[in-house]
Structure 1
């Protein structure tokens with residue numbers, strides 16, 4: 001399958017931890033000029049994403065993976081829904097909502113993202129029907145209640161510091177304390193980059209009471225949504241600045257190249 005991926009930062013680094021396991025033709029649009037989207041207004045970034053969707057359509061992609069907040073927006077407005085893979089939407093419905101036990105859900109991301117996400121996630125929750133276990137819990141109230149936290153610094157840590165850096169872990173735990181004190185039982189990250197911190201997040205919470213569903217769940221969702229009939233793996237990386245910038249990101253290239261076995265095609269736009 002020919003799949004487009006739109007990214008303004010380390011979403012690609014996170015996604016290809018499992019996308020590289022599947023034989024597909026990937027066309028990545030790496031928006032270096034406007035990175036990261038979380039530092040711009042939602043309207044400005046939305047225009048950029050729409051422009052790159054139109055660009056990838058001209059490359060005859062069959063499906064497109066978007067950053068979470070833009071995927072939710074387009075699917076909610078029923079725009080480009082025929083070509084967008086509902087990766088994040090399915091993750092929220094099948095794992096976050098399905099495993100909620102006390103109807104309290106935490107949402108965290110950039111300032112512009114969390115403002116828009118509250119309405120989008122609330123609309124998504126209206127499509128959800130309680131499962132049998134939730135229906136039997138007397139204390140379970142519906143609809144869900146959402147607690148929101150801005151975590152604007154998280155996206156910068158992977159570029160400057162190690163995931164295991166003591167300072168990084170302290171800041172992450174400080175931000176997560178808001179959700180722990182609020183007794184939310186499930187978390188929704190509004191950026192794929194945040195899955196890089198899944199070990200720290202999961203260790204901070206008591207899994208029996210508060211859950212963060214790891215990257216493996218996204219992999220399960222992707223495998224269920226995309227047929228893997230292709231026997232060819234290839235990556236074309238389109239960028240709007242200069243290739244040297246991308247080539248310096250060694251860990252990203254290592255993942256894209258399937259552990260240094262695949263040649264990448266860099267194409268300036």
Structure 2
């Protein structure tokens with residue numbers, strides 16, 4: 001008896017030769033898409049970046065530090081200061097890695113000397129002293145260099161009699177510098193107090209996350225304190241607080257919406273509205 005012929009035939013899939021071009025094409029395609037952490041949708045990356053890393057669902061993704069300068073400043077107006085300042089290792093600190101090696105690796109990867117970028121720029125033609133944290137550099141932690149650059153941001157404003165804008169995103173004090181890091185809380189707060197004498201506005205914008213010594217010092221001392229949607233803001237994190245007091249915290253505790261409801265911040269501003277809101281505030285307060 002003749003066996004019936006199978007209506008399909010198994011064949012090994014053809015494997016394209018790996019000459020580098022196939023791999024490079026795949027990398028180019030993969031680089032065109034990203035996933036929203038809020039709604040889970042797949043987004044076309046060029047459009048996402050054009051919208052300042054804000055999804056159609058309203059979720060604010062991480063925005064590179066220097067893009068905050070592009071977000072609010074007039075095009076081409078930014079003049080950076082103190083970019084040569086780099087951290088030292090006064091305590092010869094070592095945990096799983098030497099501090100000097102950790103700082104050097106972050107600097108090499110990001111092209112930044114430390115976690116704060118500062119300079120002068122203009123918003124709708126108005127001169128401002130401005131600074132922004134780079135959370136990608138060791139969690140935006142504040143050591144001696146960050147404290148010095150924040151202080152100089154206020155000192156330049158005093159010299160030029162102009163407003164100050166600071167975008168904060170930090171895990172707090174830099175433990176690798178010990179007491180030298182904690183001293184920056186007093187140093188930066190004193191700089192804010194001296195700045196008050198010229199009666200110019202200081203607008204503090206808290207990004208996700210703003211915690212620890214940064215939140216407990218100059219970040220919460222603004223004449224107006226703004227925040228992005230759903231930003232985590234506070235001193236100790238929710239998990240640490242729950243473990244300490246052994247109680248369940250309210251839903252959304254320490255998020256910007258919760259803090260606005262309790263009167264701890266003055267407003268929540270989307271990136272699309274950020275420049276217009278700051279410009280308006282400068283007009284009213286300046």
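In table form, for the structure just shown:
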| quantity | calculated |
| --- | --- |
| Per mean count of other Cβ atoms within 10 Å over residues 127-134, the highest-valued of structures 1, 2 | 2 |
| semi-axes √(5λ) of the Cα gyration tensor in Å from the coordinates reads 42, 23, 22; which among 1, 2 | 2 |
| Top of 1, 2 by mean count of other Cβ atoms within 10 Å over residues 87-94, largest first | 1 |
| Top of 1, 2 by relative contact order in percent (Cα under 8 Å, 6 or more apart), largest first | 1 |
| Read-out mean count of other Cβ atoms within 10 Å over residues 191-198, computed value 15.6, structure in 1, 2 | 2 |
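Bear in mind that the values in this text are calculations on the coordinates, not laboratory data. Note that the coordinates shown come from a computational prediction; the quantities given were computed from them, not determined experimentally. Cβ atoms are built from the backbone, for glycine too; each structure is taken alone.
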